[in-house]
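Okay, got some structures for you below.
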Structure 1
Amino acid sequence: MTTLDQSPATASNAAPQYDTASIMGAIYGDGITGLKGAFSREWVAALGEDLAGLYKDALARPGGAVGRGTNRHYVEIHPEDIRGFVELVSHPWVQAVCAAVLGPNYQFVEIGFDVPNPGARDQPWHRDFPATDQTLVERRLNSLAFNLTTVDVEPDMGPFDIAPGTQWDDPSEYDHGMFPPTSLYERYQARSQLKMPRMGDVSVRSALTIHRGTANHSDKPRPVLVLGVDAPGAGNHEKHDFQVTRRFYDSLPPELREHLLCRLVDQLEPIMQGHTIEGLMMGDA
C-alpha cells in the first residue's frame, strides 16, 4: 500500500537529503508518493484563505472556472495569487522529486486548484491527458502533478481515489486516450487507494495513473492545490497560461527563475481556463 514518506531527521543547519532511487521507484512503480508534514498548518491555512477568495472571484467571472463533474471545478491561477508560491516550489522535497523523475531542467508549467464541493459525485476513472510515445514506447514519464490539500480530508469528503501502477496501462481501448471502458473498472477498483491527507501533507503523481474524485457526502468543500511540472519538451504548458509579472520574476532567485516556463507580462491578465476534460462533464459515474 502506498504511504506518504516522513521528513528525514536532519541537523538544524543541514539540508534534508531524499533518496533518488526511492522517489523514482515510487513514481515508476505505484505512480504516486508523498511527504507528510512538508508545511506547517499555519502556512496551509493562509493558502486556504487565498484559494477561497480566488474561487469566489473565478465563479463570478466568465471562463474563470471549468467544471470537472457535478459540483466540481478547476481554477487555474497565477503564482502571484497565493502566498507561499516560492516556499512551495523551493521546498527541498519538491525539488528532489522533480529532479529525480524529470531531470535537472524540469519546468513548472501550471498552478491551480480543484474544489469538489458538497454533492460532488464519483468521477469516471481517467487520466488527465493521453500518454505519449515517451511513455508508451520509451517507458519514460515526463510530467508530474503535485497536490496539496488545504483541509484535513475525512472519508465523507470525496477523497481522491487512485489505482497504483496504472500509468503504464495500454490506452488503446480508452476514449480519447484518457477514459477506460467500464469493462476495466473492476481492475481499478481492485487496486483502489483512497487518499486522506492532512493539512501540510504533499503528494505527487503521474497524471497518467488512473484515478478519480469520489462523491463528497459531507457539507464541506475539499480544495486541493495543483502544481504541474514537465520535463523539457513534454508540451503540457500549451494547455495552460502560466503568467508571471516581470517585477515578480525579477524578485526570484536565479535558480528558481530557470525552472519557470512562463509568459512574462507587465500586468497579470485573467486566465481563460484551457485544460478542459470534457469526459468529466459527460455524466458522473
Structure 2
Amino acid sequence: MPDTTGDPIAAEIDALAVAALTRELACYPKPGLVSFVDAGSHDDMTAETFMRSIAALDGYFGEMADGGARGAGFADLNRMGRRAEARMFASTGGVNTHRGAVFSLGLLAAAAGWVIAGGGAAAADVCSTVALRWGEAILEAARFSKDASHGAAVRARYGAPGAREEAAAGFPTVLDHALPAFRTARAAGLEINAASVQALFAIVAVLPDNNLLYRGGAAALADAQGQASAFLSSGGMLAPGGFARAVCVHEAFVAERHSPGGAADLLAATLFLAGLEDHGFRT
C-alpha cells in the first residue's frame, strides 16, 4: 500500500477520495447498484466486497495526488493505477468493484494535487487540469490499448464514449449535471444521501453508460435514461415522495437487471470534488 504520510496534502486528498467511495457505496436508493441495503442488480458482489476494495485502495489516491503535484505524466500515473487495480482485484477475488473509479477518481486526485500545489481547489480547475495535462495522452493510450474490459467491448460495438473520453474532456457530466444537482439539493436543505441520489439520477439521465449498454444494449440505456429523466422532471428528491419514487426506480432497474456502473463512478467523482471544495485547503 502506498505511503502518503509524508505529504499532508496528499494524505488529505487520499482521505477525501476514500470518503467519496464510501459515501457512494452508502448512497441509497441507487437504481440497480450495490449499497448497504441490497446488492441491486448484482449477484457477484455485495457491500462487503466493496468495503474490501475500498480498503485495498487506501493510499492510492494520495500517491496519485503526490504524482500530480510533482508534474507526473500520464504514463507514470497509469502505472500507479495499474498497481492499485491489481490490489483491488486481489481483495475482491477478481470481482471488478472499482476499476472505473481507480481511473477517474485517481486522475482527479492527481489533478487535485497539482491544483492545490498552485493554491486552488475549485472543482472546475481540477477537472480542466485532467483535460489539459493528460487528456491527449489518455486518448492516445486508448487507441493503442488491448483492453478487454466491458467499456472496450461497448466502444467497439456501439461507438459510445466511455470513462477515457469523459476524463479527456474534463468530466463534463460531473461539472454540468452532477455537481449542480448535488449543490442545488444541498442548498435546499437536503442531507448528503438525498443530494447524492439527486446527483446520481442527473448522471444516469445523460450518460451513455457503458455498463448499461454492455448488459442490455441501446434499449437498456434508453430505458434507464428515460426513467431517470422522468424522476428528475417530477422534482426528484426535492419533491414530496421523492425517496419512495427513487426506491421504485431502483426496483424497476433490478427487475430489468440494469446497473449503471459508470454513473456510480461519476457519483464518487462528484462527491470527491464537492468535498475538495468544502475542505478549505491551505498550502
Structure 3
Amino acid sequence: MALDQEFDEELEEGIEGTEMTFIEHLEELRWHIIRSLGSILIFTIAAWIYRTEIFGGIIMAPAKSDFWTNQVLCKIADATGMEGLCFRQANFILQSREVSGQFMMALTQSIIVGLLFAFPYFFWEVWRFIKPGLKDTEKKAARGAVFWVSLLFFMGVSFGYFIVAPMAINFLANFKLDESIQNQFDINDYISLLSMLTLACGLTFQLPMISFVLSRIGILTPSFMREYRRHALIVILIVAAIITPSPDIISQLLVATPLFGLYEISIWVSSSVNKQREKEMME
C-alpha cells in the first residue's frame, strides 16, 4: 500500500498544473497496458519454467484423494454418513487426444498462472491511470483499493481451488450412468473446468468492491439490499447448486455460506459509503 501511494504521488506531481490532450491520454494508457502485459508475460515465463511442478503439485492436486480438502470432506462424510462427500479414489483417466495437446496444455496453464499472479500489478496499473481523474474526496474514499481488490480476488481464487473445485471434480468424475462406461476425460477439459471455477470465484468475491463503487455513485443503497436479502439468498442457493452438482446439502452449504457472507459484508460496505456521502453533502 505504501508503494502504491508513493507511485501515485509521483504520477500526480508529474501532471499537476497540466491538462493532457486526448492523444496524451492514449499514450499514457498505452504504457500502462504495456507494463501490465509485461508483468503477465514475466509470470507466464516463470510458470512455463516450472510447468512440471505446477501441473503435478497444483493443477492435479484437487483430483487426488490425499488433497487437503478431500481428506477433510472424508472426515465429514464419516461423521455424517454422507459418503458422496468423500473422494476416496479417482475413477477417471485423463488423456491428451491431439498431437499438440500436451504442449498447448502446458502453455494454457502457464498463461492462467501468469494472469493470476500478475493480477495485483495489472489492477494497480489500471488504478494509476484512473486515479488522477478522480476528485480528492473520491481518492480518499477509495484509499487502499488495490490492496482490497487483490485480497478479495485471491480469497476467491483460494475458495474456488480448495472448496468448489474438489467437490465439483469429485462428483463429475465419479458420476456414471452405468458401471460399464469408463470415464476418460481430455486434459484440456479438466484444466478448463478448474480454471473456470477458480477464476469465477475470484471475480465473485469482488462483490463488496462492486457494492462500494455502486453505492459511491448513488446507484445502490443498503435499504435496497436489505429489502431483497431473501431474493439474494435464493439466487445464492441456486448458484451453489449449479457450482456443486453433488445433491447433498452439506456441499451446497459450504459454497452458499461464504457467498451469503459476502452479501452481508456488501450491505455493511454500502451502508458505510452512504453515511459518508450524506456527511459530505451536509458539509
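Laboratory data are not the source of any read-out in this text; all were calculated from the coordinates shown. These figures come from a predicted structure and were not determined experimentally.
Figure out for me which of the structures 1, 2, 3 the number 17.5, 50 belongs to, where Rg and Dmax of the Cα atoms in Å was derived from the coordinates. Intermediate results must be reported in sequence, preceding the final value.
Details: 1: 17.9, 54; 2: 17.5, 50; 3: 22.6, 75.
Here the read-out was taken from 2.
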Practice item. Work out which structure the value -6500 belongs to, where helix-only ellipticity at 222 nm (-39500 (n - 2.57) for each DSSP H run of 4 or more, over all residues; to 500) was derived from one of 1, 2, 3. Key: 1
